[in-house]
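Okay, got some structures for you below.
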Structure P
Amino acid sequence: MSTTTTPASTGKRRKFDPWGVVAWIVGLGFFFPVFWMVLTAFKKEVDAYTTTPKIVFTPTLDEFKAVFDQGVGTGLLNSLFATTVSTIIVLALGVPAAFALSLRPVRKTQDALFFFMSTKMLPVVAVIIPLYVIVSNIGLLDNIWALIILYTAMNLPVAIWMMRSFFLEVPGELLEAASLDGASLWRSAREVILPLVSPGIAATALICVIFAWNEFFFAVSLTAVQAQTMPVFLVGFIAGEGLYWAKLCAAATMAALPVVLAGWVAQNKLVRGLSFGAIK
């Protein structure tokens, strides 16, 4: 008489992994402040500002409505416009530069790379006064285009360094094979190289989006009302007296939502980009 065995009886028992449990605990610990911020955003102020944290409450959208009534739309639109335009310009300038420094290197490539990164070595606070004078003289104070120019200059060196590392993972033989088939350099880059490094470009774009969206120092120093971004708008909810916990959490949730959505949409390419070249 034959007996049947189930996969559960024949398979090996999974061993308990204590480091996996530790990783989950640490991950939940990092996520808990974000969860509590979102939870507080749906509370009334009397429920948010209590000595004992209140878990059971009646959700409300009143705080989100109050944030919209105070003009959050201007900050959101300014941040979206500055972040999107500056990221597009960074990619338009950074991709050819990274390509030239990797698959088609120029003379003194290392000197060029050092020059790019040397622009990040000077503290921002050391250049804010000259920048303020320049922006004021050219009439761009409280103008969103001033932030776009600065965000582009801020993210371009990082983008070139990141994308160069992705381009270096592409075998040079691909370009040689494409050229032997009669393809021009532009066509080879467009149809052969760029599809291969698209995960890296997506990862670079998301990093630039995060840096530009969260930038505060330039925005608070060079804008007032018309060009204020979300980080500057959030400062208006910080007060020494009064109950503003729920309203501040509602505004912070709205400020974090676009970046979270961007990361969620690009998560597949982001993971591939960050691990690009890790496995040979």
Structure Q
Amino acid sequence: MQPYRGRFAPSPTGPLHMGSLVAAMASYLDARAHQGIWIVRMEDLDFDRNVLGADQAILASLTRCGMHSDEEVVWQSKRTHLYESALEKLDPHVFPCACSRKEIADSRVRAGLEDSQIYPGNCRHGIGDGKLARSFRLRVPDGETAVVPFIDRLLGPQQQNLSSEVGDFVLKRADGFWAYQLAVVVDDGAQEITDIVRGEDLLDSTARQLYLQSLLKLPTPRYLHVPVVVNEVGEKLSKQTGALAFDRGDNDLLNEALIPAATFLGLQLPSSIKNLDQFWQEATITWARTYLTK
């Protein structure tokens, strides 16, 4: 069995909040419980949303929490040649698309389709006269081959029909930025990631990533999706919903952030924990007892 390699891949759009701490902790504990490698990767391809200095602030917060990348931290913005190469390999399955989001939504409304976000295939067979390519999409299969099944270590058997639930999805965006789905698959393959532990909000992306892995002939990692932290009105905790940084620079991270995050993950830890070393030792043991049997 290949040695365990996991990762935490934040976007440097601001400081880490409790939701991102839960994701970081889950991936870190799973790697430590497997006696494996844990890597930090900065997913900084959405240049319009990146915040200057946020990447270093994220790394500093992880360090204050006692989480250190076992290998050199990498930035996706320095790896664009890998995504270009992958797009070339996928060429038989890729087509240019001239549609805007509004045009896609309008097309689905006219066709009487409920979900206005699923691509209706307007440019699958060519771009109309007078139109220019805005993005590049991956053509998904039709029929039974569109159903992608997988096993989540926590949630059990899952499946998604790429044709009816997703549609042909974007690999390179209209603004020229590389899409998350392609970049994450290429980087996970390049870094030989064996296990992906992340928030349940990304469960919907898994089938697309598995399909890309198959086309690029990359190994399939194991997946574990943990619950996401929500705010008082039930929205996913995020920078867009006003989530605050858990690390204020001088606060008690052990009691104000780490122990609450572990509790959210269902880890019942001894009340006698007094320092970071004790915390990670007990949390790793409890994680193994709680999640490695799933």
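Hey, percent of Cα pairs over 17 Å apart, for residues 27-74 alone derived from one of P, Q reads 44; which structure?
P
If Cα extents along the principal axes in Å is calculated from each of P, Q, which structure is the one that comes out at 69, 40, 38?
Q
From P, Q, which structure was relative contact order in percent (Cα under 8 Å, 6 or more apart) = 31 calculated on?
Among P, Q, the structure yielding 31 for relative contact order in percent (Cα under 8 Å, 6 or more apart) is P.
Using distance in nm of label points 7 Å out along Cα→Cβ at positions 131 and 267 as the calculated read-out, with 5.0 as its value, let me know the right label among P, Q.
On the way: P: 3.4; Q: 5.0.
Derived from Q, not from the others.
For the read-out distance in nm of label points 7 Å out along Cα→Cβ at positions 43 and 211, a value of 1.8 was computed from one structure; give its label from P, Q.
Answer for the origin of the read-out: Q.
Kindly point out which one of P, Q the value -9500 was derived from, the read-out being helix-only ellipticity at 222 nm (-39500 (n - 2.57) for each DSSP H run of 4 or more, over all residues; to 500).
So the calculation was done on Q.
If we compute distance in nm of label points 7 Å out along Cα→Cβ at positions 51 and 163 for structures P, Q, which one ends up with the highest value?
When distance in nm of label points 7 Å out along Cα→Cβ at positions 51 and 163 is calculated for P, Q, structure P comes out on top.
Taken together, the values in this text are just the output of simple stated rules run on the coordinates, not laboratory data. Please read these numbers as outputs of a predicted model, since none were measured by experiment. Cβ atoms are built from the backbone, for glycine too; each structure is taken alone.
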